[in-house]
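Listed after this line are the structures, all set down as structure tokens.
FYI, it's all coordinate maths here, none of it is from the lab. Everything numeric here is computed off the predicted structure, so don't read it as measured data. Cβ atoms are built from the backbone, for glycine too; each structure is taken alone.
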Structure 1
Amino acid sequence: MTTTNAKFITKDFKEGETLFTQGDDGDYIFMIINGSVEVRKTTSGRTECIARVSSGDIIGEMAVLMDEPRCASAVALEPTRVIMVRDRTLRLALLNNDLPILKPLTSQLILRFKEAQQQAEYYRRKHKKLEQEYARLKERLLQYEKHEDN
């Protein structure tokens, strides 16, 4: 079932049905009304689940906002109803601040930004630890080499 009005489309997806595919144009963002969706990314021929989302979550916004192809695919894990907001509708709403989805979208983007910051910090710390371990191992190797020369 699909219903349409001037600003959005409500659409039902069956279990296993694809909402969007990695590499496609980002024509819509999707707000999940009910059900659940798995977001999958394929890299080097290997597909992995990068997120599971459900009611109230928004997906597909990065391709629309960045005007780039989809970086992942989304598949319904169960019967799922979504609100689809067209890219041009979102852009006009951002300019005019007149679409109810803007507040949850902004919250979603802030949450993703915070998660990205946490991941970046984790990898910075991990990188620093690896550099320290490398320096220790290098020093031990140099000591061993000096010991052998004597």
Structure 2
Amino acid sequence: MLEIGQKAPEFSLSDQNGEIRNLKDYRGQKVILYFYPKDNTPGCTKQACSFGELMPQFREKGAVILGVSKDSVSSHKKFEEKFGLPFTLLSDTELSVIKAYDVWKEKKNYGKVTMGVVRSTYLIDENGVIEKAFGNVKAADNASDMLESLG
């Protein structure tokens, strides 16, 4: 995980509509940047839908939500449409942002070791500085935990 208090790494990634999004475009707002393993899997769906359900409360607190995985733009578009997700999904097929935010790690699954995205969430302040960092988050609790962390 990156350190609290450090400048969040800048990025330019395509969203689910193919538009380029940059972290600097969100200056002046709190950003919840969450990394998840894969579209349309049970845990990731639960996590995304929870963020979607709490979206009005996040907006009230002046926060935007950006979900990042290594899935393609078209996969993100299908995921967004299937579940009516009201926030931006960013495609990082090159793993550049996933690695910059230190969430690409060794994972053990049924004794097999592979590399993958560790479900992690960063709260980035209005000036682009990491305010909070959470690794190995629980999919079901992540959205409500992040809402609480906004105060």
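General observations
- Comparison of 1, 2 - label where relative contact order in percent (Cα under 8 Å, 6 or more apart) is highest: 2
- Entry that produces 18.9 once mean count of other Cβ atoms within 10 Å over residues 47-54 is calculated, selected from 1, 2: 2
- At a computed 14.2, 44 (Rg and Dmax of the Cα atoms in Å), which of 1, 2: 2
- Test item: distance in nm of label points 7 Å out along Cα→Cβ at positions 87 and 119 calculated as 2.3, pick one of 1, 2: 1
- Label whose coordinates, when mean count of other Cβ atoms within 10 Å over residues 39-46 is calculated, return 11.2 (choices 1, 2): 1
- Of the structures 1, 2, the one that -15000 was derived from, the read-out being helix-only ellipticity at 222 nm (-39500 (n - 2.57) for each DSSP H run of 4 or more, over all residues; to 500): 1
- When mean count of other Cβ atoms within 10 Å over residues 31-38 is computed for each of 1, 2, the one that comes out at 22.6 is 2.
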